[in-house]
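Structures are listed in the sections that come next.
Just so it is clear, none of the values below were taken in a lab; they were calculated from the coordinates. What you see is a predicted model, and the numbers here were worked out from it, not measured in a lab. Cβ atoms are built from the backbone, for glycine too; each structure is taken alone.
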Structure P
Amino acid sequence: MADRLEFGDGTVWVFASSAEDPDRDPVVIDFHMPDGAQAPPPHYHPNGQRETFEVLKGSFELKLDGKWQTVNEGETAVVEAGVIHTFRNKSGAEVVIRNTHTPAYSFERYMRRIHAIATERNLDKLTPVGMIAMARLWRDHPDTMRPGPPPLRVAIPALAAIGKVARVNIPD
C-alpha cells in the first residue's frame, strides 16, 4: 500500500502512521493542499471520532457549525465527534496540515478508496459520476463519515442508490 497519494489538483496525502487497532488508535495523515484544491463536502464524524488539524505550514480555513475560521501555521484546531465541518485553502499558497482521526475506525481505508476513485476515473474535479461514486463510498463507511447538512443527508443516500442501480463501481 502506498504511503503517499497524489491527486490531479496537486493535493498530496502522506500517511505518517496507521492505526494498529483502528477501534482505539489514531491514523495520522500529513496533507499538502494547494490553494483552491478540492474541499470535502460538509460532514461529521460519528461514534466519538475526533479530528485534529495541526497546521505545519501556511494557513487554511475551517468551517465549524457554519462559521469559517482561519487556522494558521503553528495552530491546532480540534473537531469533536458529531460537529459538522469542512475546510478549504484560499490562502494563495500551499498549506501542510497534520490530520489525525482518533480513533481511526475505517478512515484510512476510506481515504485510500477516495484516491483510487479519483485515479481510476481521472477526476481533477468532482463530476456527476464522481459524486455518485463518492456517495457510494460514504455509504460504505458510516463509522467514520456522515453527510452534514440536511440536504446532503437526503442527497448522499439517493445518489448511492442511483449508483448501485447504475452499477457505478467503486474500488475496494
Structure Q
Amino acid sequence: MTIDSSASSSVDDLTDQICALPEVECLEGTADNGAPESNWGNRFFYVGPDRVRPFATIVIRDMPGFDEDSNLDRPGVFRLNIDLGRDQFQRWFGYPPAKFADHRPGIDFAQLDRLMPHPMYGRQAWASIINPSPRRQDIDQLINRAHGRAVQRESRRLSRNDRMRGLDQDR
C-alpha cells in the first residue's frame, strides 16, 4: 500500500487504502449504528466480521474529558492510530509500552506528521500520527504489519472456534 496525495493524506484516501488490504472491514461511527456522538466520523479497521479488535483507527475529533491531547478539533486535522504490538513499539520509541507513562510528559501529542505513542493507548502498544504525509513509507509498513498481525489473530480465533466445534461434535 502506498499513501499518496498532496501535503497530507485525507481521511477518505487513507480509509480507501486501508480498506484495500485483504479481509479488512471498516466501521464508521454514526448515529445510525449507535455510536456515541463523540465517535461520529471516526473509522475503525478490523479483520474479520466479528470486529473483535481494530488494528487501526482514524479519529477526527477530540473526546472531551478523555482524549484531548492531540488537539484534533483544529480544521483539517485527523489522527491515524496503529496497533504496533510490544516489540515494534519498543523498536520505534526505545522503551516498552509499560514505560509509556514515564515518557509521556515529554511528548507533544498535537505535533503534525510525527509518529508517537498514542496519547491514551500507548501503554497498549498503540502509536499515532496526526495528518501523516503521503511520503511516509514507514507508516505504510506499520499499517501493513498491523494488518498482518490482525489477520494472524483472526486465523487463530477461527482455528480455536473450529477446534471447539469439533470437540462439541465428539461428545
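Have a look at P, Q and say which one yields 1.04 for Rg/Rh (Cα atoms, Kirkwood Rh), for residues 47-102 alone, as calculated. Corresponding structure: Q. Of structures P, Q, the largest value of FRET efficiency 1/(1 + (r/R0)^6) of positions 31 and 151 (r between Cβ atoms, R0 = 35 Å, to 0.05) belongs to P.
Rank structures P, Q by Rg/Rh (Cα atoms, Kirkwood Rh), for residues 55-142 alone and report only the one at the top, that is, the highest.
Numbers: P: 0.98; Q: 0.94.
Looking at the calculated values, the largest one is P.
So helix-only ellipticity at 222 nm (-39500 (n - 2.57) for each DSSP H run of 4 or more, over all residues; to 500), computed for just one structure, reads -10500; which one of P, Q is that? Of the structures listed, the value fits Q.
Ranked by volume of the Cα convex hull per residue in Å³, structures P, Q are led by Q, which has the greatest value.
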